[in-house]
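Below: a set of structures, written as structure tokens.
Only the coordinates and a few stated rules stand behind these numbers; no lab work does. Just so we're clear, the structure is a prediction, and the values are computed from it rather than from any experiment. Cβ atoms are built from the backbone, for glycine too; each structure is taken alone.
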Structure I
Amino acid sequence: MPRMRLDLAYDGGGFAGWAAQPGLRTCQGELERALSTIARERVRVTVAGRTDAGVHASGQVAHADVPVGLAAQLPERAPQLARRLSRLAAPDGDLVVRAVGLAPEGFDARFSAVSRSYRYRIVADPAGDPLERRTAAHVPQPLDVEAMRRTAAALLGLRDFAAFCRPREGATTIRELRAFSWAQEEALLTASLTADAFCHSMVRALVAACVRVGEGRLGLAQAAALLDERQRSPLTGLMPAHGLTLVAVGYPPDDLLAQQAERARARRSASDLDA
């Protein structure tokens, strides 16, 4: 069957996460329902990065294998198809299909990806900000942003992030954190993170560790030493979901998509850290 690429954005506040769950409104469930309605047969969707309940996305990517008849509408009717999918999936507009198109050969939204980028927003102010309450976490005191920046820099690299991840049986916690920075605009702090991939809850735990350093509750050396732990640490904490947004997914050139997918399916081990 032809493969379709979908570029998505959504407000996670109205969804019980990405993954379909019986009796719950989820991004995957609503999108699959919309696609299946148009295709007139069951269509399943694979996403680049599953998001938890309350987490937002402005640059999510997914793929679906669709009937030939539906694929034949592309690219000529791609804008109309994207709008129709958006209306069917989320009449209130909290999930939008920004673009649809035929995927290049070898494309897999999840395994072909070479990077994911997230943004986390915090309002560090005693009173908070009612205009940011849906997309930024509230911390009721000023934070030492320079200490948070030093902490972020100390966590970069190809590491075992077990201390920052919710454990999943059989899954590796080795990741390459390529960028982690903090920007400040008055009381609004924004963390920007990019990695080859992130473990479950990893971004919110990394941000929480920096916040604890910024509050003076955790030392920089303590935060860096967490990389030596081999299980989830209670020292990291976990920031609220609504401050997190998936902003971009990166892919290699089309001729390397299949090769990257094969490489990504190979589970990393501790020996990779010494390579």
Structure II
Amino acid sequence: MATKFVSVPIVDLAPLSTVELSEEALIAVAKELHEVFATTGFAYLINSPLSFSNEEILGLAREFFSIDEEKKMALFPCSAQCDNFKEGFEMGCCTPNRSSSTSSDSPFTLTEPNVFPPLYTFPSRHRLEILYTELLSLSRTLLALLALSLEKPSEAFTELLTHSVSTLCLLHYPAVLPSAPSQELSCSEHTDSGLLTLLVQDATGGLEGRNAAGDWIPAPYVPGSLVVNIGDLMAMLSGGKFVATSHRVQSVKTERFSVPFFCEPGADEWVGEKGKKVRYEDWVLGKMKS
């Protein structure tokens, strides 16, 4: 459970871009990440090593959702849920993952190939693939730092990323008009299932995290930042030292764009408590049913 935090802390990743990073500086960043994930579960990351600006990343989302409606519907179906008012596109690894051997009866699979719109309708596919690669690389760095903060080998968590089923999503939240007062949430309360989530959001607002007192704390836009939060799996792997904070998105009167990256292990990685481990794909699909 998160503490009674009243704001989301900021962690500066600038030291990681230093040519000769000292061990002291590395440990300092690791300790800072440990502190925020053990108390808040959420943080803003500034001065990340990404080659994309926030505006460029959000521009990819705006470009995608400007595609003709009929062509978009050919890529993904509509799903009407009263508490999840958004449209989204997600992509996985840029190189084909091996097929998983799921034992679940779920109609979903975590290793299906990407389906993109034709290049003439979405010419930025290559840039989206580069962004995926950079976000996965940043996630590896953060996971190594978290392992260091827990006095574990640096590869304790990154070794789970072989054949990773991490996903990069483009999300569009339409404006909720006053004529629809019952649509209070664009995304209902939840925790993420995987290791880490890295999020680029626009300045519209609406994202909130729930503290230990049950209060919803806004996580407004911070220029140039990534929002990072711990997932259920990372909370478990940390032995409960890190918290997966519940969050939601309030409906707003203007449209909203966001781009989350969900860092997840390979589908066939065994996760869970000793003696109770299951394949990650079965574990996450089980959560989708609950």
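Of the structures labelled I, II, which one yields 18.7, 57 when Rg and Dmax of the Cα atoms in Å is computed from its coordinates?
The value was obtained from structure II.
On relative contact order in percent (Cα under 8 Å, 6 or more apart), which of the structures labelled I, II is highest?
Going through I, II one by one, relative contact order in percent (Cα under 8 Å, 6 or more apart) peaks for structure II.
Given a computed value of 7.8 for mean projected area of the Cα convex hull in nm², for residues 92-155 alone, which structure among I, II does it belong to?
I
Any idea which of I, II comes out highest on FRET efficiency 1/(1 + (r/R0)^6) of positions 132 and 148 (r between Cβ atoms, R0 = 25 Å, to 0.05)?
I
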